[in-house]
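Dropping the structures in below, format is structure tokens.
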Structure 1
């Protein structure tokens, strides 16, 4: 079984109060280039990720919190697949821990897609947005079909309210041995300049007797300092 996870490699793996309405303002960007992380080298972005579990009895376990600092290291880096890209250094640390995990991230604009790679040698292309940025646009995100659900929605983040594009992808896998069904739902709120404003991943496990358990990952933009 293989399913797509956005930040699991970066942070171990993600929106609680996420509300808003669709804004039909035609001035809202409709091209993926506007959603690339902006800023010169030294630009910083802070994300807070909360991970929780609910077992088959409905009992929730204590939330784990991971804070990640993204720093723009260089712009216009030539990735072998993505072409001109933004090179980002990520530093992730779990609450009450002194251990820092350091990784890299490359955001690329290629073939009308905004995509990410985990390294210069990474050949796995994971798109997050596709032109035109309008409701109904679809593309493959890993093994799942992603759909633009809304454009111009106001999303509340710790940083500040932002107009965003909601992209949703659902992937379902059934284990042939245990007959357990796994449903992975991903929701990304992408905003101009900051790239990612909020994100949510729900991993639902459905047993043959219809019992369910769930893992939830919620991400929130805390800070954005543009250089």
Structure 2
């Protein structure tokens, strides 16, 4: 997996796919620089568990898109959530996953379209890091309940970090997602992470840091 970092973001290439995670310096006007002439489909993201098959350019009320078509790009907007790209041979996915999406099993919704193999690639883009993602006890309970219902073993001291308040903890979103990806038979060695903390690194938009003033990071997967 080839990785390149520059002033506008982080890019990867794999076979006939291009993946790009755009930071605060990357705008929609620059999309054509990445996709050339390939059309781009955005989503109306709602923190749901919905992944839809792309059929035509239209409004999609979902948090994941998938297709086997070539010369097509999907875009994700985030401001702390996880942008997750899945490459499964001819089929590819663009998924927006916050804690709600992970609790609602959005990654498992991908099973409606394919069965992942040892060759499947997953890339987790920039998102808020554990030590900056404070959550209440109810979120912790929902996260552990989701993993147990899916019969996924986990290390509680990795999923959560202790907080000074007994009613709060810090949630490890990337570990939460990685556990579910591995449960889908994706090899851990094929799960790549940018390891960028959107909260701490001011070259990325962060809702937790900037509130309603936060912009959105734009991420792309292009199948050439």
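Out of 1, 2, which has the highest value for distance in nm of label points 7 Å out along Cα→Cβ at positions 84 and 124? It would help to have the intermediate numbers written out before the result.
Values: 1: 2.8; 2: 0.9.
Result for distance in nm of label points 7 Å out along Cα→Cβ at positions 84 and 124 over 1, 2: largest is 1.
Give the label, chosen from 1, 2, of the structure having the highest value of FRET efficiency 1/(1 + (r/R0)^6) of positions 52 and 156 (r between Cβ atoms, R0 = 35 Å, to 0.05).
Values: 1: 0.95; 2: 0.55.
Result for FRET efficiency 1/(1 + (r/R0)^6) of positions 52 and 156 (r between Cβ atoms, R0 = 35 Å, to 0.05) over 1, 2: largest is 1.
Looking at structures 1, 2, which one was helix-only ellipticity at 222 nm (-39500 (n - 2.57) for each DSSP H run of 4 or more, over all residues; to 500) calculated from, given that it came out as 0?
Numbers: 1: 0; 2: -4500.
Structure 1 accounts for this read-out.
Matching task: 4.6 is the computed value of mean projected area of the Cα convex hull in nm², for residues 100-147 alone. Pick the structure from 1, 2. Provide the component values of the computation, followed by the final result.
Working: 1: 4.2; 2: 4.6.
Derived from the structure labelled 2.
For which of 1, 2 does distance in nm of label points 7 Å out along Cα→Cβ at positions 68 and 212, calculated from the coordinates, equal 4.7?
Details: 1: 2.6; 2: 4.7.
Corresponding structure: 2.
Check the numbers for volume of the Cα convex hull per residue in Å³ across 1, 2 and tell me which is largest.
Values: 1: 136; 2: 118.
Sorting by volume of the Cα convex hull per residue in Å³ in descending order puts 1 first.
Assuming 46, 43, 35 is Cα extents along the principal axes in Å, for residues 60-195 alone as calculated from a single structure, say which of 1, 2 it is. It would help to have the intermediate numbers written out before the result.
Values: 1: 46, 43, 35; 2: 50, 29, 26.
Only structure 1 yields this read-out.
Readers should treat all values here as calculations from the given coordinates under stated rules, not as data from a laboratory. Because the structure is predicted, anything quoted here is derived from the model rather than measured. Cβ atoms are built from the backbone, for glycine too; each structure is taken alone.
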